[in-house]
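What follows are several structures.
Each reported figure results from applying straightforward, stated rules to the coordinates on display, with no laboratory input. Computed from a prediction, not measured in an experiment: that's the story for all the values here. Cβ atoms are built from the backbone, for glycine too; each structure is taken alone.
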Structure I
Amino acid sequence: MVDDSRLLAQGMEECLKKLGLKTSSLTDSTKVIDFVKKNKPRFILTDIMMPIVDGFALCNMIKAENNLKDIRVAMISSKIFDTDRERAYRAGAEAFIEKADSLDLQAKRVKELFNEPVQVRFWGTRGSVPVPGRATIKYGGNTPCVEVRPGGDSIIIFDAGTGIRVLGDDLTKKKAKIRAHIFFSHFHWDHIQGLPFFGPAYLQDNHIYFYGYEDNEARLGKIISDQMESTYYPVPITRFGAKIHFKPIVGEKDYQIENFVISTICLNHPGNTLGYMLRHRTKLIAYLSDNEVAHHKKEEVNEYNNKIVNFAKGADLLIVDAQYNANQYKTKRGWGHSNYLDILEIGLSAKVKRIALFHHDPARTDDDMDEIVSECRAIIKDRGSETDCFGAQEGMVVTL
């Protein structure tokens with residue numbers, strides 16, 4: 001705990017100790033770096049307004065040190081302006097706690113942050129078109145939407161298919177301000193069609209960041225807003241009440257965003273399509289929806305497949321397009337989707353810990369998916385691999 005007020009620093013220290021956390025407090029921010037290097041705490045809670053080295057500068061200094069950058073930082077302040085929140089997140093803080101609450105409530109929030117795991121939840125798993133009905137109850141009929149909660153205040157969302165409507169309902173019920181980072185793999189209809197029904201976008205005080213493959217903000221904004229023009233939808237994007245930010249992405253790069261890193265890769269699918277690798281703390285989550293890898297035997301991996309293997313290498317979770325079976329792929333080669341057996345080879349070659357088969361074909365029933373998962377698991381067992389493989393299901397939560 002870092003605060004130039006000895007009373008507040010020691011008061012928070014005592015509250016945290018009552019909750020079972022081993023805690024130290026400092027009132028001189030110029031001594032923090034030396035203390036941190038020596039003691040290597042797992043978590044730092046720092047005030048913003050401090051003499052000489054303020055909270056923003058302190059957070060930047062910690063994140064600039066290679067051997068310290070994985071230490072988690074939260075900021076606490078009586079300043080509740082959006083500009084200060086934005087500066088805190090840009091500096092690498094994962095949460096912003098208001099001093100308006102009691103010390104006990106502030107300490108409880110820190111304890112929650114300290115224990116929050118990285119969680120992945122599937123809200124839409126189907127490809128191409130929604131398919132509600134009895135045959136898709138288990139794996140779901142909504143089109144792609146995956147939520148990642150890395151701990152802290154931010155929500156990371158991959159794609160905005162029809163599943164994002166249900167996610168939005170869940171977030172709205174909680175009545176909390178949200179910061180949502182929505183990463184579009186591409187702008188085919190099944191990946192954007194749920195966005196007009198995303199409830200948090202209509203609420204003030206929320207911040208929503210849109211990321212996608214375009215070379216400027218205006219073009220990205222136009223693509224996202226066009227489906228809400230009157231010809232297609234009665235409510236224009238200008239009715240969004242949240243603060244909207246358009247963040248274009250071009251090509252294959254690493255992006256430091258708040259307290260996580262997003263790496264991009266261009267995928268083999270019609271149009272500009274991106275795959276993402278989320279790096280947070282020690283966890284790696286690869287999201288490779290809508291991607292066609294070359295058909296191959298395991299000893300005949302081509303250059304593009306090798307590129308995918310290297311990108312996904314060592315991931316804790318690989319969420320990956322597995323739309324076709326072998327017979328489907330024979331007639332749909334070049335459509336931009338993969339045979340699930342080829343995807344299994346990619347995952348095994350990349351030595352990922354878990355493979356989530358994703359973007360299920362609209363014609364695939366729950367029984368079909370069960371057979372596919374069983375086949376993949378049998379192959380993994382025969383290979384002597386420890387990789388886990390499962391079919392992504394709506395509502396499923398994976399904790400990393």
Structure II
Amino acid sequence: MQPIPTDQQQPLVDRLTAACGGAYTPEQRRQYFITGPQWAAAYPGHALFHAPTRAEVAFPEVIREYAKIGIGWWCTHDTDVIPTADLGKEGQDKIVAEIKSCLNESGLKCSMVTTETFHHAVWAASPAAESPIVREYAAFRVKNTVDIGHELGAQFAVYWPGSLGYFVQGAVEETETLRWYAEALNAACEHDIEVARKLGCPTLKHCMEAKPFEPQAEILLPTSDAMLGFIASGLLTHPEMVGLNPEYLHELMWGAAPRAALARALVAGKLWHFDINDGYRLKHDVDIAVGLVNPLDWLNVLVLLRSHGYNGPFNLDYKPPRTTSNHGVFSVSFPTAVDRFITLWEMAGEVIADPVIKEATDALKVGAPMPATIDATAIAEAHKELLTLHELIGHRLFQILVGAHRGRVYSI
């Protein structure tokens with residue numbers, strides 16, 4: 001193969017993308033509650049050790065491109081689209097009006113808004129800092145996000161308290177910090193109740209997102225389980241309004257099983273929103289697109305969610321690789337991420353209906369006949385063959401993942 005001239009590279013990528021096949025139409029993609037974040041598509045490829053590799057993309061283009069792909073929902077941080085200095089002022093009103101116009105023209109809806117409480121220098125000591133002025137500003141920011149959410153017709157507000165912690169142990173008093181952070185959430189919920197009453201509409205669903213590492217050395221609410229404890233702690237005045245937005249990779253990063261974390265949220269009735277991506281255990285937050293690292297794990301996650309009737313958003317919270325061009329972000333990265341999710345979601349339905357898995361699961365649930373006496377050894381003996389079905393179920397899941405259950409085999 002000869003070197004590829006610059007003007008032939010984009011057509012090559014498009015041709016090979018089409019050659020992959022297996023793509024869904026925009027109409028098919030819109031049938032799923034898949035949300036596209038402003039920050040994900042606009043991400044220019046920068047990181048702690050990385051310079052940008054792409055031009056930044058403003059929200060009108062992101063919304064238009066999502067519409068072409070078939071992503072029906074859009075979401076944003078407040079400062080992704082509104083300069084910090086304009087928040088709560090006339091500049092915000094103009095930008096929000098422009099966003100509404102873009103959404104209407106493209107046929108998209110706003111699903112969620114979130115407050116940036118981690119990047120600006122004002123959050124150096126977190127939104128629950130010792131200074132009352134900082135905490136008062138944090139309350140303003142989350143209440144202002146509620147206003148933006150209602151103006152755009154959002155259903156959810158998400159909070160990531162990644163800067164809630166410390167670098168130096170002993171520098172903050174953790175119980176005070178948690179109480180101060182609760183005050184900000186209480187302010188958001190109280191304001192939401194007031195605004196919703198005036199507008200005659202439902203309140204937002206306020207969702208907390210956990211992350212075990214970064215940006216602080218120690219984070220006070222690092223996992224979804226920690227957040228469940230926080231919600232139930234008695235510090236919140238409206239705990240019924242506050243749930244979880246787990247992120248797949250954030251749960252995986254600290255060595256946990258995302259499916260188990262989601263199960264605990266389901267049991268608590270707090271799984272309201274879900275950020276979908278992929279990555280590696282005990283590594284940093286690489287935010288790879290769904291299914292590119294752990295497709296079998298993802299299949300199991302979606303089996304759980306389908307089994308329990310989860311109907312909340314699936315938010316594409318990942319970063320297109322630094323090697324992907326601006327054109328590739330919308331021609332390859334987002335369409336293929338959506339298509340892998342849909343394939344895995346539909347495959348999860350196949351798992352649930354699979355006769356082999358159903359019979360094996362049913363057999364495990366009925367167990368063996370009760371021995372004549374209550375004896376641990378006798379009970380173990382009665383089940384020793386039946387329990388082999390655990391491994392068989394794992395094999396069957398793999399078969400469904402690779403299509404072997406439909407006759408796909410390799411000759412050797």
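From I, II, which structure was Rg and Dmax of the Cα atoms in Å, for residues 249-328 alone = 13.3, 42 calculated on? Could you put the intermediate results ahead of the total?
Numbers: I: 13.5, 44; II: 13.3, 42.
Matching structure: II.
0.40 is what came out when FRET efficiency 1/(1 + (r/R0)^6) of positions 41 and 289 (r between Cβ atoms, R0 = 35 Å, to 0.05) was calculated for one structure; which of I, II is it? Each step should come with its number before you reach the end.
Numbers: I: 0.40; II: 1.00.
It traces back to I.
For structures I, II, which has the highest computed value of distance in nm of label points 7 Å out along Cα→Cβ at positions 313 and 353? Each step should come with its number before you reach the end.
Working: I: 1.9; II: 3.0.
Of structures I, II, the maximum of distance in nm of label points 7 Å out along Cα→Cβ at positions 313 and 353 occurs in II.
Assuming -9000 is helix-only ellipticity at 222 nm (-39500 (n - 2.57) for each DSSP H run of 4 or more, over all residues; to 500) as calculated from a single structure, say which of I, II it is. List each step's numbers first, then the result.
Working: I: -9000; II: -15000.
Of the options listed, only I reproduces it.
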